[in-house]
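Structures incoming, each one as structure tokens.
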Structure P
Amino acid sequence: MTELWRHTACTMVELLKSGEVKPSEAIDSAAERIEATNGAVNAMVTLCLERARDNAVRIEAAGHPEQPGPGYLYGLPISIKDLHHVAGVRCTEGSPIYGERISSESDLLVQNLEGNGALVIGKSNTPEFGAGANTFNEVFGATRNPWDTRMTCGGSSGGAAVNLATGQSWLATGSDLGGSLRIPGAFCSVVGFRPSPGRCPRGTKASLGRFGDLSVVGPMARNVADVALMLDAMVGQYPDDPISLPVPNESFLQAAREAKPPRRIGWSATLGIAPVEPEVAEICAAAAASFGDLGADVDEACPDFTGAHETFLALRGTSFVASHHRHMAEHRELLKPEVIWNYEYGMALSGEDIALAKMSRARTHINMCEFFETYDLLVTPTVMTPPFPVETRYLEEVAGVKFTNYIDWLMHTFVITPTGCPAVSVPCGFTEEGLPVGLQLVAPPRGEAALLAAAAAFEANWHLQWQTPIDPRVK
């Protein structure tokens with residue numbers, strides 16, 4: 001039982017459902033794995049094992065629903081990103097401002113997951129307020145990449161990706177504004193899935209960001225079927241999240257198991273606007289071409305993303321003003337410079353700037369919809385570069401192109417965000433130095449089922465199945 005952590009989440013759910021494994025045994029296995037690996041990677045920053053064991057006792061005593069939904073997890077341990085509240089558990093958001101805060105209530109996504117038989121065993125590390133794609137903060141320090149502990153794991157759901165890659169948990173939650181589910185998925189060779197806005201409920205009853213549609217919560221897992229299982233467990237419609245969507249008639253896990261390849265894809269290394277390291281482009285181009293082996297037509301094509309870069313910066317800036325005006329007024333000295341820069345960028349925008357950004361967003365969405373009249377998927381690199389040293393806060397230059405801020409190196413993911421399209425990063429290869437590379441697949445709005453089916457077909461046809469979990473590679 002001590003190596004249950006090697007199993008996929010789908011296998012574990014079957015073992016838990018049959019009674020061959022008890023939830024308490026799954027917790028013990030995860031706890032042993034965390035103890036064995038976390039010192040090298042610093043991914044699970046707050047444990048709540050006794051809370052999980054108490055919930056396991058209740059599950060074992062009460063039994064399971066007679067007709068559980070497709071996302072019922074039967075007592076499977078999971079991790080929750082430290083941006084999200086779990087009742088009675090420390091929630092820092094990676095900031096000294098909230099370094100000792102204990103949550104009084106759980107976020108909707110946690111309530112939903114626990115209602116679907118999940119057991120929360122701990123909180124995964126995140127950069128301060130999820131700002132940036134290198135997971136470090138002043139509360140817990142840096143999370144390291146298990147493929148090479150000298151390197152960043154990406155972010156902002158970096159701790160979650162490392163939880164999965166090392167076997168500390170079978171499933172994990174993350175969030176994604178500029179690519180925070182997809183980027184650490186790519187950097188850690190796991191699957192990071194950004195669903196459509198509203199697909200997974202967010203926030204608390206007192207949340208003021210309930211109408212926002214840029215940042216989403218979503219699932220991470222080691223393979224496509226597991227991420228589909230987690231998505232089934234996360235979906236739901238609640239009045240407290242006014243953009244939340246109804247549970248679909250068909251389960252996402254079923255869609256993934258059908259593994260239906262697309263008929264035609266558009267591949268682009270640059271999206272017409274982004275630099276990319278040649279080695280990453282080469283690895284991703286070969287992976288994209290493999291869709292041809294599945295019978296798909298593969299064209300070099302992408303929508304027109306003119307202005308999408310500036311649009312995202314403006315929309316992100318306004319979101320930082322809304323989220324951090326009180327932090328800036330009361331605790332500016334405790335905030336990292338990237339948060340301050342993003343806030344001040346938003347404050348410098350005029351009303352006309354914001355209005356034009358919204359119009360530009362609409363044009364990009366129209367371009368995407370027109371693209372999907374011809375193609376089933378847009379396929380790109382997830383990140384323009386492989387993982388880099390963890391001490392580097394962010395990249396200032398890639399492939400000879402210099403950046404003016406801390407997020408431009410995330411361009412492949414963040415220009416997709418305002419379109420509202422679901423996107424997934426799947427492992428697709430390794431550099432000569434053994435660092436992971438991810439392939440981003442993007443589907444039409446609310447096309448999660450088709451996206452998962454295509455990702456599963458790619459995964460089954462490619463040569464990287466079952467690469468994780470691994471022991472951290474300390475170099």
Structure Q
Amino acid sequence: MASLGSNLESIRRTFAKHGQEHVFDFWDQLDASGQQRLFDQLSQLAPNLPAWIEGRKRAIDGLSKVQNSRLELVPVEVLPEFGGDAEIRDSAREAGEALLAAGRVGLLVVAGGQGTRLGFEGPKGAFPVGPVSDRSLFGLQAQKIRGLSRRLGRSVSWYVMTSPATDFETRALFRAENFFGLDPSDVMFFSQAQVPCCDFEGNLILEAPDTLAESPNGHGGSLLALVESGALDDMARRGIDRIFYYQVDNPLIRIADPVLMGLHELQGSEMSCKVVRKRDPDEKVGVVARVDGQIGIVEYTEIQEPEKSQTDEAGQLVFWPGNIAIHAFSTDFVRRVAEEADALLPYHASAKKILQVNSQGQTVAPSEPNGYKLERFVFDALPGAAHVSVLEVRPKEEFAPIKNAKGKDSPASVRGELDRQYRAWLQDADISVPAGIKVIEIDHAHVDSAEEAKALGIDRLEEATSMIRGSTGMRV
């Protein structure tokens with residue numbers, strides 16, 4: 001292994017110093033390519049090994065700590081039906097539209113996940129969601145971006161964060177679909193980083209004799225990846241200084257919502273959130289609140305009684321603002337968070353089943369969790385923001401994520417939500433739908449609201465040509 005030179009001994013000493021020398025247990029059994037593969041992986045990790053160990057320790061220690069945080073309400077721009085000021089929303093919309101018209105907003109979609117839980121092979125963004133067409137999540141969102149560009153009279157840049165597991169297939173899908181009608185120069189792909197897994201004692205895991213077990217570093221890794229990939233520099237060259245962030249699994253997403261972007265701007269915020277009103281204490285969404293004096297999010301698994309079920313005089317939950325993973329960022333804030341990631345975006349540990357070699361060097365799939373995967377959460381950046389805006393929205397209009405194979409938040413339920421939204425738009429536009437039509441799909445590039453449906457100037461669904469499609473059968 002002359003090609004590895006003295007670097008090999010240096011790497012060995014680094015891992016031995018930190019009690020991780022077992023990663024070389026199968027070294028002498030590896031061929032030259034296997035040794036090179038493991039060496040390359042360890043070389044990348046070595047400079048950051050102390051930081052990984054510290055982050056791992058904090059994450060694991062955090063699992064055993066009882067959360068006794070003091071929770072307080074945060075200011076929320078609530079919906080008009082709950083006492084919100086419609087004029088504030090109008091002013092925010094106007095400010096947001098000005099930002100968009102000036103080309104100052106970039107779109108960031110977090111799309112590193114796979115469709116495994118849905119029984120789907122491939123990137124989750126490729127999952128077919130169109131109620132009539134089987135259009136993919138990516139395809140539907142690209143329609144919305146085309147519609148936005150049409151209204152603005154200018155292109156909007158789309159930054160697509162993949163993971164090592166989805167990057168190749170995502171790029172191939174976009175090429176095969178001719179970028180879904182978008183200009184390829186306005187779409188930038190970049191991959192989030194991987195982070196090593198560890199066993200329950202904190203030791204690195206080998207998933208093969210020549211490979212460390214790794215997993216994507218979470219949606220919080222998007223903020224680091226924006227900087228490391230050069231995407232943030234690309235934004236600066238394009239005059240973009242505000243980011244609209246969302247996750248790929250939500251087909252009801254209101255792309256670059258001007259109300260959120262405008263509220264963010266008018267209130268001088270560095271990070272902003274959309275929230276929905278929790279229906280009950282056990283709904284599985286985190287809560288936006290002041291946590292020990294700082295705005296943050298308490299995960300649904302961590303919020304405790306009495307706050308979890310506390311109600312006001314009207315019988316409504318006190319801590320109702322549920323996080324739906326839609327944010328606005330100022331680019332300067334993103335750069336600062338990336339520079340201070342170990343402090344502002346700490347690792348979180350979750351017990352998982354992780355492929356691991358046995359003493360004979362054979363890869364084994366465990367039947368029970370055998371270690372921790374570590375990830376960063378994007379909302380952990382909230383306490384680091386000088387000011388945060390929080391905007392309430394209606395879930396039926398903006399939030400229907402695909403999470404489960406069946407039941408709630410499943411492909412079937414989400415397609416039903418899309419059909420319901422489309423029907424509501426047509427009803428508001430006085431466009432009649434034949435009784436035999438069981439499902440509807442609208443092309444968002446042409447019609448993205450009830451107002452745009454009304455502007456078509458038609459009375460019957462049959463007059464809409466390919467912009468609005470109906471079917472007598474529904475895909476499930």
For distance in nm of label points 7 Å out along Cα→Cβ at positions 94 and 190, which structure out of P, Q has the highest calculated value? Q
Say we calculate distance in nm of label points 7 Å out along Cα→Cβ at positions 46 and 214 for every structure; which of P, Q gives the highest result? P
Answer label among P, Q for the case where FRET efficiency 1/(1 + (r/R0)^6) of positions 294 and 446 (r between Cβ atoms, R0 = 35 Å, to 0.05), calculated from the coordinates, equals 0.20: Q
Determine which structure produced the value 1.05 for Cα Rg over 2.2 N^0.38 Å, calculated from the coordinates; the candidates are P, Q. Q
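Bear in mind these aren't lab numbers, they're just calculated from the coordinates by the rules spelled out. Computed from a predicted model, the values in this text were never measured in an experiment. Cβ atoms are built from the backbone, for glycine too; each structure is taken alone.
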